[in-house]
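Values quoted throughout were computed directly from the atomic coordinates according to the rules given, and no laboratory measurement underlies them. If you're wondering where the values come from, they're calculated on a predicted model, not measured in any experiment. Cβ atoms are built from the backbone, for glycine too; each structure is taken alone.
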Structure P
Amino acid sequence: MFKVGVTGGIGSGKSVVCRIFRNLGVAIYEADNEARRIIVEDTDIRKELVKNFGNKLFSEGQLDRKYLAARIFSDSDARIFVNGLIHPRVREDFMRWTENQEGAYVIEEAALLFESGAWKEMDFNILVTAKEEIRINRIMNRDGIQRGDVLARLASQIDPYEAAKLADLILQNDENEFVIPQVLSADRLIRDRLSGENV
């Protein structure tokens, strides 16, 4: 199965891009959502998280996402610990999921595709970008958080210029470019590449 990674800094709009791909019939693995599911379901991971962050990380069996986000975006050691604990399980889960999919290709949508090294397992990587100020406003409006908190989150992710070097294709998601034609073009590019490989 041909695997495509879709990533982008927080607020870039990668989820919007993936919704368009889904409308084209492409199966999407949402790594961030699956990671949250794994945290709740995997008792060993939960024990390790509680050991490091305390019982208040879970409320009535549910992960307190705001508390975890506050910890990992303000403490690089905490972020490294959590990523090291969860990313290997997400990789295993993605590979199992991929085996059960049909279609020309699948997509993994992941915020930390480059940071985790998962991009190396993909056959093609797409980076979704937007101007920083647009991203800041999107996150503030979406999550109801202050500008300083947004900047801390942005600082925790890979530099956009470094990310661009690792991407096979870059999609611009701001007021200057329409997203749907870019996604349609990306879909054609991927399918053309697959056709070439199958000749």
Structure Q
Amino acid sequence: MGKKHYSEVGYKIFFVLKPLIKKLLRIHVEGSENFPEKGGFIIASNHRSHLDPPVINTVSPFPVMFMAKKELFDNPFIGWFVRGAGTIPVERKKKGTKALIKALELLKEGYVVGIFPEGTRAKPGEFLKPKPGIGLLISKAKVPVVPVKIEGTDKVFPKGAKFPKIGLYPIKVKVGKPIMFDNMENYEEIADKVMEEIKKL
């Protein structure tokens, strides 16, 4: 892979702390055996809280490079953190073209890319219509897509909250079997199909 896209030291520390993080956040996982044995795949999850990316990274066997709005990189502390985590900046005004190219490059190099098809956080118990751009990424990447459903993060760290309510509510993560979309060309249909698979979990 050459130079790492993320902080190796940061992730090494994070992976050592995984058991503790799972215990503190009361994370329960089903279907972890569905994760591929090597990188080069996409994790697609529903989105309810800012806590979702670290939770998915906690249950994934590989570091996950998420796509996030570029504005997060402008904050000194958050920017430092997301860069170390290997986050891919998305410029919404430019329709995320650079982010798409970067995500495809990382997947080709064997990294794991995390996406939230809904594009933003949904209200508790709700699912938003997925963005067609997610279908474009999946169509171009031609790699397995692992659907993931998260429940409980919106209670632990809801919208508007300054601090997470660690340990008060359990977090459930369900991992589905990898899906391939070799024969589908309609980006919107691909995005819809991914969301349906997430809902089924």
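Of structures P, Q, which gives 15.6, 43 when Rg and Dmax of the Cα atoms in Å, for residues 65-152 alone is computed from the coordinates?
Details: P: 15.6, 43; Q: 13.4, 36.
Comparing all candidates, it corresponds to P.
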If helix-only ellipticity at 222 nm (-39500 (n - 2.57) for each DSSP H run of 4 or more, over all residues; to 500) computes to -18500, which of P, Q did it come from?
P
Assuming 37 is relative contact order in percent (Cα under 8 Å, 6 or more apart) as calculated from a single structure, say which of P, Q it is.
P
Comparing structures P, Q by distance in nm of label points 7 Å out along Cα→Cβ at positions 33 and 169, which one has the largest value?
Q
If distance in nm of label points 7 Å out along Cα→Cβ at positions 161 and 177 is computed and equals 3.5, the structure in P, Q
Q
Thinking only about Cα Rg over 2.2 N^0.38 Å, which of P, Q has the largest value?
P
Where is distance in nm of label points 7 Å out along Cα→Cβ at positions 81 and 97 largest, in which of P, Q?
Q
